[in-house]
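Each structure below is given as structure tokens.
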Structure I
């Protein structure tokens, strides 16, 4: 089996060499040996990197992604965690769609001023009440 040099992995996966070194440092991937100073990887690392990218895109932390690989590096995807993340994404999509629609209404409203628009006032009241339900972040 042909090993892949860190440069080749970087190019094929679209991940910087520094990110690859960091992923190795935190245990997400592992090189099998070195050729001079350059790390060498099994070809399966490309699948691991795709899964890492997918996890990051879905909003998982690197620590959470790390739990999705078994001791052999093979994926052990926790279905309940993935299902929970999918529900969270559904909620975010609904919130973002409502925000998009609100912004479009505000931009296109024909009332003389936004404060004279009953729809805008309703949306503003709803946004204020929704914000009060969100947990406060400490500074």
Structure II
């Protein structure tokens, strides 16, 4: 039974995970910050989060529509949703949190990650690969 909702559960869980990490404060936690300082690490995290978001989003739509939406339509909708969601999260960080910062660079990283995710989906469901979009 749950196998029929595999990507739905994964996608919704991923969106909730991103929301939680983006809006909740972790400054109260006593985290031992190591000496490892990677430049632009937060941008790489944003890129990765939204790559996964758009990848799982496309599979979620495929699962929910049984492949009736075309691959192009699905990718267009998901990239628009991912970019919009990223912008909304940044606005909410600015409006609702005291110790989180909204950054335009995060929106750019989110958007690039979303495009990379749909590029991965396009590659996986290309004619050279054995995966079929329609059920």
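FYI, it's all coordinate maths here, none of it is from the lab. Predicted model only: the values in this text are computed from it and were never measured. Cβ atoms are built from the backbone, for glycine too; each structure is taken alone.
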| mean projected area of the Cα convex hull in nm² from the coordinates reads 10.2; which among I, II | II
| Source structure (of I, II) for distance in nm of label points 7 Å out along Cα→Cβ at positions 14 and 110, computed value 1.5 | II
| said: I have 14 for relative contact order in percent (Cα under 8 Å, 6 or more apart), calculated from one of the structures I, II. Which structure is it? | reply: I
| Computed -18500 for helix-only ellipticity at 222 nm (-39500 (n - 2.57) for each DSSP H run of 4 or more, over all residues; to 500) - originating structure among I, II | I
| mean count of other Cβ atoms within 10 Å over residues 54-61 - highest-scoring structure of I, II | II
